[in-house]
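Listed next: structures, encoded as structure tokens.
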Structure P
Amino acid sequence: MSYRDKDYQCIKVTIEGDIAIIQYNRPEALNAANAQLVIERSEAIFEAGQDPEIKVLIMTGNEKAYSAGGDLASMVNYGVKEAREFIDKNVLGGLTLTNLPKPTIAMIAGVCMGGGFENALCCDLRIAADNAKFALPEINVGIFPGGGATQRLPQHISLCQAKELVFTGQMFDAETALKYGLVNKVVPLAELKETTMKLARQLAQKPAFSLRMAKEALNAAWSSSLEKGLQIETHGWSMTFGTKDAKEGMHAFLEKRKPTYTGE
């Protein structure tokens with residue numbers, strides 16, 4: 001059964017044209033992630049990435065919570081083995097989202113903490129409502145972030161800032177997240193979906209293969225040497241010249257008309 005039609009327990013999948021929306025659906029727990037949610041989320045993300053009709057993926061929660069993080073009630077009795085299995089699934093799902101061959105946007109309202117914040121960091125772009133609250137509070141319950149924050153956060157902000165957030169578990173608001181460069185934009189809650197969908201539709205009109213190659217090159221800047229990153233960039237740039245979209249884009253520019261991209 002396709003992810004489009006599957007009756008998930010902990011998430012909802014909505015398709016709006018060529019945009020897929022994966023929504024956390026555990027409102028009774030502020031969308032905290034238990035093992036079932038992690039499995040469902042990873043499956044839906046992977047399948048949306050493979051769906052040829054989908055051009056952009058949006059991750060979101062509800063007005064009160066993007067996700068409050070890991071569900072402590074479900075993991076409080078974990079031993080080392082169970083904890084490692086749980087976090088391995090989280091990390092693999094995060095890598096799937098980070099490396100998805102199409103643009104991803106986190107649409108964030110309410111609390112975005114712990115593993116929820118880590119999931120949002122895996123998205124390419126982040127739009128926050130003015131009621132969004134961020135934190136990595138794991139240190140306050142005797143653990144520390146294990147879903148990627150210790151690695152991804154210092155790629156967005158300074159190491160000393162990242163250490164302060166991880167060491168203290170302090171909460172900060174959407175405007176502070178914007179100041180840190182952790183979100184692209186802060187908008188009133190009532191305008192969050194409209195703003196996010198406008199951006200998603202804009203991206204959906206771009207040449208898909210060129211976006212994919214650009215994303216691979218930008219991601220390489222985080223994890224590769226300059227020389228290797230430049231190799232990935234030049235390879236991807238050259239590859240775009242084999243697409244019809246590149247020819248269309250250049251001819252449209254020279255002919256002073258708007259290009260029409262087909263994804264070919």
Structure Q
Amino acid sequence: MPDYEKHLYMTVFPTNALVASQLEPDKFGEHYTLGSAKHFSGKVIFAELDINFRHPDLEIEDYLEMTAPHEDGSPKKTKFISSYNVLEKVKLSAIKKLFLCTSNGKVLPILPAEYTAVNQPGLIRIYQEITPLETLVASTFDQREFGKFITTKTKSKGAPKIMFTQVDFNISHFFESNKNREIFNIDLPGVNPYRFYDCIVELQKKPEKLTKTISLGTLLREISYKFLRHGFWFSSGDELVFFPMPSENQLENEYFYWWRYVR
């Protein structure tokens with residue numbers, strides 16, 4: 001029987017689950033997007049965890065033991081360990097690498113960075129929460145402050161741990177292009193432009209207001225990876241792990257096989 005290396009993967013989009021697998025990351029992403037009708041048709045984001053990570057509420061050891069080749073010698077593709085409340089149980093230090101999958105199964109690996117993005121104070125940013133929440137939020141918080149706020153300062157709209165990204169959206173252009181128009185337009189799928197306008201104006205006029213919910217649900221199903229700014233953050237209180245998107249030059253020269261399929 002072949003001896004395949006075992007992996008511990010955490011899917012974060014479109015669902016949050018913990019999965020054991022004998023597939024390498026590129027094959028896992030391909031299988032998850034293309035190889036099984038019961039899985040997902042569309043982009044997928046997952047992380048590889050330290051294979052030694054354990055949690056008392058997750059029967060990782062038992063499921064890894066069951067992750068064995070099939071009788072024909074082919075690798076065990078997926079063995080689900082948990083499909084509920086996974087991120088809350090995972091130590092952020094156990095997240096070793098993030099992978100972005102296109103809808104046709106191409107996989108981009110991203111390593112964590114020592115520092116997060118450069119923070120411009122007072123700027124209004126658009127954040128897309130990914131898991132366990134899926135809210136689109138406008139905020140004057142920078143990424144570190146936003147992650148800390150959501151995980152420690154608000155119980156009504158927060159969670160103990162969260163993964164989020166920043167949408168690259170030109171707010172000034174939105175206001176300028178809709179000036180004197182009766183019907184507003186916005187280049188964000190499924191977002192009400194009037195609701196968006198009201199949220200931004202309130203943040204501008206009320207400095208004490210730090211966040212505004214634009215909409216419930218996620219844009220990730222509709223927008224391209226190209227419209228995400230900086231990268232992805234996992235946050236828990238003061239702890240922040242940042243996975244930066246490669247520059248466009250890097251994508252064109254080092255990851256062209258992935259970049260050409262991004263829509």
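Since every read-out is calculated from the coordinates, none of them should be taken as a lab result. These figures come from a predicted structure and were not determined experimentally. Cβ atoms are built from the backbone, for glycine too; each structure is taken alone.
Name the one structure among P, Q that Rg and Dmax of the Cα atoms in Å of 19.6, 70 was derived from. Of the options listed, only Q reproduces it. In this comparison of P, Q, the computed figure 1.8 for distance in nm of label points 7 Å out along Cα→Cβ at positions 122 and 210 is attributed to Q.
With relative contact order in percent (Cα under 8 Å, 6 or more apart) computed over the structures P, Q, the top value is the one for Q, the highest of the group. With distance in nm of label points 7 Å out along Cα→Cβ at positions 146 and 186 derived from the coordinates and found to be 1.5, which of P, Q does the value describe? Source structure: Q. Can you tell which of P, Q yields -5000 when helix-only ellipticity at 222 nm (-39500 (n - 2.57) for each DSSP H run of 4 or more, over all residues; to 500) is derived from it? Going label by label, the one that fits is Q.
P, Q: which one has distance in nm of label points 7 Å out along Cα→Cβ at positions 130 and 154, as calculated, at 2.0? Derived from Q, not from the others.
Quick check: 2.8 is what I get for distance in nm of label points 7 Å out along Cα→Cβ at positions 114 and 162, calculated from one of P, Q. Which structure matches? Of the structures listed, the value fits Q.
One of P, Q was used to calculate distance in nm of label points 7 Å out along Cα→Cβ at positions 2 and 50, giving 2.9; which? Attributed to the structure labelled Q.
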